[in-house]
Structure P
């Protein structure tokens with residue numbers, strides 16, 4: 001973890017499991033995305049690949065935006 005320059009946490013729902021686990025481990029992160037905030041609904045276990053192309057595009061745009069922010073390149 002010490003070698004990672006920037007860390008973006010992506011949570012799949014309101015439970016915020018990923019960010020809570022990192023918090024419990026004392027690991028800070030630079031940016032955060034919650035898929036529910038993008039309008040995606042958690043489908044349940046083992047359904048990771050059952051999202052539409054439009055939903056994947058939303059996630060891509062959100063990640064790309066966070067990366068640009070972290071690199072100081074704006075939108």
Structure Q
């Protein structure tokens with residue numbers, strides 16, 4: 001059941017988040033986005049925070065891959 005859930009639900013969701021957030025994060029880095037407020041966050045802070053949107057699906061995808069491999073190993077033992 002875990003393997004099926006990872007393949008059918010988790011991986012497509014991670015791929016969707018990665019594809020949808022990539023342009024948003026890339027734009028923040030390419031225009032060197034800074035805070036609009038006076039005395040706000042300097043240059044690297046905003047793009048770094050937005051980069052979490054790309055890192056999140058990568059890390060969750062790696063965890064899902066680990067769960068998938070663990071589930072497949074258990075299925076082979078039976």
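Here are the numbers:
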| item | result |
| --- | --- |
| Which of P, Q yields 3.6 [distance in nm of label points 7 Å out along Cα→Cβ at positions 12 and 36, calculated] | Q |
| Origin of the value 28, where relative contact order in percent (Cα under 8 Å, 6 or more apart) was derived from one of P, Q | P |
| Origin of the value 33, 32, 18, where Cα extents along the principal axes in Å was derived from one of P, Q | P |
| For -25000 (helix-only ellipticity at 222 nm (-39500 (n - 2.57) for each DSSP H run of 4 or more, over all residues; to 500), calculated) the corresponding structure among P, Q | Q |
| Highest-scoring label, criterion being FRET efficiency 1/(1 + (r/R0)^6) of positions 4 and 28 (r between Cβ atoms, R0 = 35 Å, to 0.05), among P, Q | P |
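Bear in mind these aren't lab numbers, they're just calculated from the coordinates by the rules spelled out. Please read these numbers as outputs of a predicted model, since none were measured by experiment. Cβ atoms are built from the backbone, for glycine too; each structure is taken alone.
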